[in-house]
Structure 1
């Protein structure tokens, strides 16, 4: 009897954890896709950094991504003059009562 209770409790914790983490990783995939799209955009190749950051902010808003692009995204140029985008942020989700899950992402996107 107690064995089944333990199995059910562990399964419940895994399900709740998955329900919190899956959206975080889906959002991270969307963020990386947007960053790669912006870095690869030929129209933005000769534009100033301000316009690239503005485009990222617009794409975050249209994809319902709740990130501040000015804090999470660093845009620069490499030696060849191509855009390089660093995306670094943390996502914190409440798991149970005072227990939280923190997922940290730090990606470099180049063309």
Structure 2
């Protein structure tokens, strides 16, 4: 089976049987058994990444397809269509990247140049 990483979905994907899928294991990154949540930086991710993934429903065994998107090596989330994933990547510009990092800077470092 090998090693993998896990991505957690911001919103669960619903199978046609109603079962919620809340995460999946992927092999597109370093496969170091890391877990990533939306907004996490993935050091081994390319600058921009959009790839199709699939998983099985544990209830009915149906195949569920979805798209994983990263921009500036930030995990943006899982989307039900290629179009939605591409729009998320295209909409994540430098301004959003700077705001993203500003929210993660510890409070004691904010305003250090004021």
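Can you spot which of 1, 2 the value 2.6 was calculated from, given it is distance in nm of label points 7 Å out along Cα→Cβ at positions 25 and 89?
2
Taking FRET efficiency 1/(1 + (r/R0)^6) of positions 17 and 49 (r between Cβ atoms, R0 = 25 Å, to 0.05) as the criterion, which structure among 1, 2 has the greatest value?
Going through 1, 2 one by one, FRET efficiency 1/(1 + (r/R0)^6) of positions 17 and 49 (r between Cβ atoms, R0 = 25 Å, to 0.05) is largest in 2.
Quick check: 2.8 is what I get for distance in nm of label points 7 Å out along Cα→Cβ at positions 81 and 97, calculated from one of 1, 2. Which structure matches?
2
If you work out Rg/Rh (Cα atoms, Kirkwood Rh) for 1, 2, which one comes out largest?
By Rg/Rh (Cα atoms, Kirkwood Rh), the leading structure of 1, 2 is 1.
With helix-only ellipticity at 222 nm (-39500 (n - 2.57) for each DSSP H run of 4 or more, over all residues; to 500) derived from the coordinates and found to be -5500, which of 1, 2 does the value describe?
Attributed to the structure labelled 2.
Given 24 as the derived value for relative contact order in percent (Cα under 8 Å, 6 or more apart), which of the supplied structures 1, 2 does it correspond to?
The correct label is 1.
Tell me which of 1, 2 gives 1.5 when you compute distance in nm of label points 7 Å out along Cα→Cβ at positions 33 and 73.
So the calculation was done on 1.
Every read-out reported here was derived from the displayed coordinates using simple, explicitly stated rules and does not represent laboratory data. All values reported here derive from a predicted model rather than from experimental measurement. Cβ atoms are built from the backbone, for glycine too; each structure is taken alone.
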